[in-house]
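Read the figures in this text as sums done on the coordinates, not as results from a lab. Predicted, not measured: the structure shown is a model, and the values here were computed from it. Cβ atoms are built from the backbone, for glycine too; each structure is taken alone.
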Structure P
Amino acid sequence: MLYPRESETREVKDLSGVWEFRVDKDNEGYEKQWFKKPLKDTIPMPVPASYNDITQDSAIRDHIGNVWYERNFFIPLSWKEKRIFLRVGSASHKARVWINGREAGYHKGGFLPFAMEVNDLVGFGQENRLTITVDNILDWTDIPPGEIKEISNDMHPEGYRVQEYHFDFFNYSGIHRPVRLLALPENYIDDISVVTNIDKNSGIISYVVQVKGHLARISVHLLDREGNTLAEANELEGKLCVSEAHLWEPGQPYLYILEVKVFNGQEKLEDSYRLPVGIRTVKVDGKQFLINGKPFYFKGFGKHEDSDLRGKGLDHVINIKDLNLLKWMGANSFRTSHYPYSEELMNLADREGFVIIDEVPAVGLNLWGREEKAFSPERINEKTLEHHLNCLRELIQRDKNHPCVVMWSVANEPASYEEGAVSYFQKIAKEVRNLDPTRPITLVNSSMPHTCQVAQLFDVVCVNRYYSWYTDSGHLELIEFQLEKDLRDWYEQFKKPVFLTEYGADTIAGFHQDPAVMFTEEYQCEMLEHYHRVLDRLDFIIGEHVWNFADFATKQDIVRVVGNKKGVFTRQRQPKAAAFLLKRRWSSTKET
């Protein structure tokens, strides 16, 4: 379903706000059918937001299992002749929806939207009750995967269990993005797909419109920023040509509007939708990544959707602040590590000209040093693959029209050295190329070039490296020797451009020492400088993304001090010394 935008034929009602909330401490709500009647013993809870950090109760923060959300809403009488949809922006990680005690839908996957038609479940001109159950349990059929472990020994009470997962960020849960009601016409525009190309000075927009219902006529107009019509058509599928086109360029974005209208047999307007469109091309060519035929060098970060109190909940203030900080530094890109970010942020990136590597939530597909195999019938298997493929389909369906998205990332740091990874990622790569043949694809590696068995399937070699941190800790003098050999080996092995997608050091703001030692701001700066000297020597490197943009929350562990501190900014978005180092570098070197 298209992103909910209002028009002269469409209405959107945002259900964000304070909902009723109840933790299902004994996971008995389904059995006792809590959805049949209004929830009892509730507390207030904001939507959208993670619920974990809102209360003072650690049992709520660390709850494993179901929580219940509920609120009442009205459907206006004026919507009676409309088709009513409920759309949830995201709920982590599984969600079941009831309206007036009747089940409306179910969705698995915590970072992508889902929608359902609800006409048969709602009453018009009266109060309705919406109940959503959110389950945060992860198992090996999920991405990201996890496992519930019961600890049975004389030092733990009977039935004690923990949620284990193999990714390094806190498992925030809840309804993280807006819940909206949409009123659409009986016959409506269901989907629009756009692919752009460039022919000399002309821009070419190939489009396909899908409609639901019986429609007599369609009109398609391409409008410039001033609302002038530059091209038009009257077919469900076609091409529009714009002479002397303004291209969507990193840092200099230009968005046209594709205005689609459909009419009934009496020439009455049935539905209207306006889609922002950026004309641009992307391509991998030899050692280079090209945007609009010009070499592009990625400068930026791996990020997280993470902030104080809200967790992973949508926060427009944080989104705008982050983009302003990226501009201030001279950054031009980021990766949605390690899951799809909100559609609202993607819309901002289109508008502001940031380049995005869009990543599916396939993080933690690794057992990190354990003797067992991750890719095995007991763990990452056909059920995992099925869900992984479905998440990719949903991601590409959601983000296919964003000019900011220039590459799909299908996983972060999987056990790509295992034999079982080969057939798994062959199927993944084939599906992504079928879904979108216009964008390059990648997989982010932490293995070594001589052990990786899947990099040949992808267009760009993305590598995460932490020399002098996780290996040879404290030995800054080894970075350049180790990193240069490593990156050269990747290029020689696969003959593809190489992208350093993570590198960095945990840094406690305000910690200083000279000579530099680990966890000080000086160490973070010196580490970055060593890495940059290597990157500047290699002509097959297409980008550098520092890990991480800002400090972020993790599960409690002896290697983390109130979260991961590899941020160049604190969690409150205040700069460490490294921010100024990167600002100097990105404002003056390796221009796009």
Structure Q
Amino acid sequence: MPKTSATISFGLIDITAKPDTTVTASDKQSFIDVQDLTLEGVYAPKSATLETDYWKLDGSFETFSDSPEDISWGIWSNSMSKSDGSFDISPVLTIIFESNHSVMGIGFEFNPHDNSYCNSLNAKFYNNDTLLSDDNISPDNWRYTYENKVENFNKLVLTFYSMNKAGRYLKLQSIIYGLTKQFENDMITEATLLEEADITSSELSINTLDFRIFSVDDDFNIFNPQGIYNVLQKRQQINAEGEIDGVKKSLGTFFLDEWKSEGNKIMSMNTIDSIGIMDGTYFRGGMYTDKPVRELIEEIMNDAGFGYRLAADFAETTVTGWLPRCTHREALQQVAIAIGAYVNTTRGGTVKIEAQPDESIVYRNIGRSRKFAGSTATLKPYITGVNVTEHSYTLGTTLNEIYNSELPEGRNEILFSGPSKVNSVTGATLVESGVNYCIVDVSEKGKVIVKGYIYNDNTKVISCKMGELPAGEKENELEVTDATLISSSNVKEVASRIFLYNQKRIKQNISFVLADESVGETVEIETSEGVYRKAIIESLSTSLTGGFVTKAVVIGE
């Protein structure tokens, strides 16, 4: 058995600070969007560059993306550090906050892929033009926290003097506004990591990390006013790292969802990934005609406040149809099922919109020597056909009363029951409108009437079915009816893709010690002596305190 350990860290942070910022940078790559620093879950891919002694030819690096603008990177400087690690001209970040904030410290996440980081920087905190704090900071790791209490600041200026390695870009994935507390392996009494992916994107899975921690001090006593329990908030970032035979790896970024004290020394925590957070926030939607997917994904993810990575396969893809007002999770799922993508957040935190698994590429072999006793294999029921409803929206010509009710004085948002185009508003002033809503300003409490035109949904069902049923089998068809970005241009591909994936009927439940396996990958499973069968990993449930023993669900033919 390999030697394993895990560490879990979470930030005691001001969760309102990051989305409250506007960022400018004196030195950045052309593909960088500096507003990535306002997003959660930014974890840049391990991409090959020509930095000094960086690109190792061990197969772990990806070729640099042809469309880097479709990836959340954080900040990359345009200039490289010199032989002594310094920059000719120090990169400067200026961060302006709309409101005042207070922190007990500040954290940085640089480049985890080779532990390269800025080892000398300066942080100046201001309230308007008044300097509140001027600190020289010397990080010693890619993830670093500096303790420093600063109150009521609304401006932060960071100057980066040098890197710990020569020939490196400054790569800053995230700034954490607060302190980070880390729990080592001996403090974690129980931890289970659940990673899942629905390859057909019929829904978007939510990854979770549930754990219990023990502390010899009184930090977790609910009655201790100075303890950690009293400052915990939902959405605080949780980072998990694992080590297998001395090799460290990220196990994901999560966000606190529920927690409870089990006495004054033990606390249990339940966390969810960014998809779980997106399940509770809302996107206003819209009506789209040949909308570039890269633009729509950017709108959804920036509105949700999370970093993302769109596979290059979809750089030129467009969609036509309607998105209702829905959660960000539902909006992303609608796009994914329409374009043939699947979504996962494993081993990082970035929301990855991936192309369908390439089954010709086998990432790992899981031989019988790695498997524990108790593996099972079952046949899923036949799916004999898939019926997919295509949608075509046309604007009606009849003027309708789409809202009629009394509203209080002030600004009000009105949600429509279906897609509509506003024509007129009486009793209020129209401020903003979309196909799913309008915002009106009411000067005096009273009745507000909104008139407009309603979009008609013209539907048609396209099917993909077996040519001939196997003997003894009955019709068993899947229905896809509410995917409103499926139009005549993509309906046949959607029906075929979902049908073909559901012909993978062999479901195996196996247990093994996790190495680098990840959901969505194609692996070969040894089913009998010397006989291997391909399968796609759909689920991994890993005990981080039990030697990284993983219960996996894989699907194959």
Source structure (of P, Q) for distance in nm of label points 7 Å out along Cα→Cβ at positions 5 and 261, computed value 2.9: Q
Mean count of other Cβ atoms within 10 Å over residues 373-380 - structure with the largest value, from P, Q: P
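If log10 I(q)/I(0) by the Debye sum over Cα atoms at q = 0.11, 0.15, 0.20 Å⁻¹, for residues 173-332 alone computes to -0.58, -0.93, -1.33, which of P, Q did it come from?
Only one of P, Q returns -0.58, -0.93, -1.33 for log10 I(q)/I(0) by the Debye sum over Cα atoms at q = 0.11, 0.15, 0.20 Å⁻¹, for residues 173-332 alone, namely Q.
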Label whose coordinates, when distance in nm of label points 7 Å out along Cα→Cβ at positions 165 and 245 is calculated, return 4.0 (choices P, Q): P
Structure from which 19, 58, 22, 1 was derived, P(r) over Cα pairs in 10 Å bins from 0, in percent, for residues 277-356 alone, options P, Q: Q
Parent structure of the calculated result -5500, given that helix-only ellipticity at 222 nm (-39500 (n - 2.57) for each DSSP H run of 4 or more, over all residues; to 500) is the read-out and P, Q the choices: P
